[in-house]
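J.: Structures for review follow.
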Structure 1
Amino acid sequence: MIIKSLQKPLQLRMNEGLVRRIHKQHDKIDMIKDDLLKRTAGFKGEKLLELQLRNLDQYKYQIYYGLRLPIGEQFFQIDALVVCNHFILILEVKNMAGTVIFDNQFHQLIRVLDNKEEGFQDPISQAKRHRLLLKSFLEKERIPPIPIFYYIVISKPSTIIKTTNKNGEPLKVIHLHQLPFTFLEFENMMEKEFLDKKQLNKLKRVLLKSHETLFPNKLRFGIHDEEVKPGVFCSYCKNLGMIRLRTTWYCIHCKQKNQEAHVQAVLDYMLLMQKEVKNDEIQKFLQLESSSTVRYLIRRENIPHEGNYSARTYDLAKHFQDIL
């Protein structure tokens, strides 16, 4: 059963918004686009993993995507966590083309593509760290001890996997298509139940309650509020400059209409500006002349708020909590 569904990462959404809303000649646009490409590839790998995990027995397994859990003053995030009575499995997915070499001497990942070598953080070391942190987290929450395993999943079937490991230690790296057989091996090997139904339900409550979304910050790219273009984009021609005509949005470029065009703009505001907004601020960002139109759209979207009249503040994070 999928307990926490896979969502497009907020950093990826922010990058998409920045590419839309900053000047095409901005000196940071190439950096943002490069980061966008990498994160898009990573998300594609996560979606492929999700497709594979859908085949698991929904009554036996609980699946959590993108959990970000606290341990002390730090957080750790896991691509996919699979939980059952017998064991917990941490899955970290890599969507990389070419040849990947797991160097166990220097603990790094080397990717060879088009005769060029590139080094990356070692995902095995990261998964081991996540296993230790998760163990500490469960102990703190008084969850009974349960075996925790990990695997690095390579989502591209054409990727060649190599290792410098010569001591015979099994490499916890598999191709995505091997995953069903890996679960069969675990099921045959792990016969003892470490968590009963009540304990599994407690673990579910603890994981969901403890998850904390990390909101991205455009300042990591050196982008400031005044550099973000306001307005509503057309979902058809992708141009900026839709105008509000009565009950719908009208594109001055391709002449298409869209009643929901403001939704993406409000989401952009949350990711690129701030999580809380007042009427006049969203009016300015949507480029609307009428404050009554803003109030109508906010009531229609049922955005949670605090305060009255001019002091009223709308909580966009709560409104978009389904994607966090």
Structure 2
Amino acid sequence: MACNLMFIGHVSIDRVENQHGVRVQAGGAALYAAIAAKILLKDVTLVSAIGKDFKFMDTLRPLGINHVKTFSVPSTTFNIKYNKLGEAEYLKASHGAGSKLTASTIRTQLLTPETIVHISPLQPIKVEKIVKKIRKTSPETRISINTWIGYIKSPKNRKILKNLALEADFFILNDHEAKALTETDSISTALTLLKSKMLIITLGNIGAIIGEKGTGVQMIPALHTPGRDVIDTTGAGDVWCGAFLASFKLTEDLLKSVTIASILSSIKCSGWNFQKLINLKFRNPDEVIEYVIGMKEGAFQKKIFDYTT
């Protein structure tokens, strides 16, 4: 059976420490992205690997576990500590079962011209093999690639990632990663040096810069949810990716998709882990915007068209 959105990458056990406390919780870039996408889109597939020690199965089950393999090795684990500025330090990382995730894990019958596959941060050489398999099996399947600053340090990885950017339909990274990948201190220079069908550079709470082949570059400001404190930013960028792709799959509207991604990422950060996302469900992206307007207006549920007519 084919799927609309497929997310490939790590599911992990995270120990997160910040100014609000310490939590051991389910994590992993692919899991955060898939949960965000599931808020908008029913047909979401998660492809990953876990160990028998994974103790957050209730988090996985709503996504389906048919394509999450269990191995007799420890699960992927990350120990993350945030300083007072909100900057993350990875004190410990063990890929464990995640190292078993390869191109052969992907069932080709899931791929169609209508499918979008999002590859969450993995070793670039592994991503390269996954992309080759997808292109060989289903050339019209759209591919989204997200990377991580830790994979950009070596010249070999930078070369692979630049080639993958050319191959990808969506190449998503944040401003620090874009500058590191192009070895520059300027976002505008990074935009010139990086080539992709659609290059997306996220700017945190500012918004995103989109460079689209044949269209040019545009800046889309973020839309924030009102009155929310930041509790846990772990996975915020991955939630952004999942929400963006689900909204884009439904609308093909860049502005709306970046707006929805910013909103859901902001909501995620207002609680630990998936706490603020897990019970959300919207029939379409417009309902997300109406939800935020309703929060601002209190009990008075003002509709989006009241602002646009």
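J.: For structures 1, 2, calculate distance in nm of label points 7 Å out along Cα→Cβ at positions 156 and 292 and state which one comes out highest.
T.: Values: 1: 5.7; 2: 4.2.
Structure 1 gives the largest value of distance in nm of label points 7 Å out along Cα→Cβ at positions 156 and 292 among 1, 2.
J.: Given a computed value of 1.5 for distance in nm of label points 7 Å out along Cα→Cβ at positions 36 and 148, which structure among 1, 2 does it belong to?
T.: Going label by label, the one that fits is 2.
J.: As an exercise: FRET efficiency 1/(1 + (r/R0)^6) of positions 220 and 284 (r between Cβ atoms, R0 = 30 Å, to 0.05), calculated from one structure in 1, 2, equals 0.95. Which structure is it?
T.: 2
J.: Going by Cα Rg over 2.2 N^0.38 Å, which of structures 1, 2 comes out largest?
T.: Checked 1, 2; max of Cα Rg over 2.2 N^0.38 Å sits with 1.
J.: Out of 1, 2, which structure matches 1.21 when Cα Rg over 2.2 N^0.38 Å, for residues 12-67 alone is calculated? Before the final figure, lay out the partial values.
T.: Working: 1: 1.61; 2: 1.21.
Of the options listed, only 2 reproduces it.
J.: Between structures 1, 2, where is mean count of other Cβ atoms within 10 Å over residues 84-91 highest? Before the final figure, lay out each step's value.
T.: On the way: 1: 20.2; 2: 10.1.
Answer by largest value of mean count of other Cβ atoms within 10 Å over residues 84-91: 1.
Readers should treat all values here as calculations from the given coordinates under stated rules, not as data from a laboratory. Predicted model only: the values in this text are computed from it and were never measured. Cβ atoms are built from the backbone, for glycine too; each structure is taken alone.
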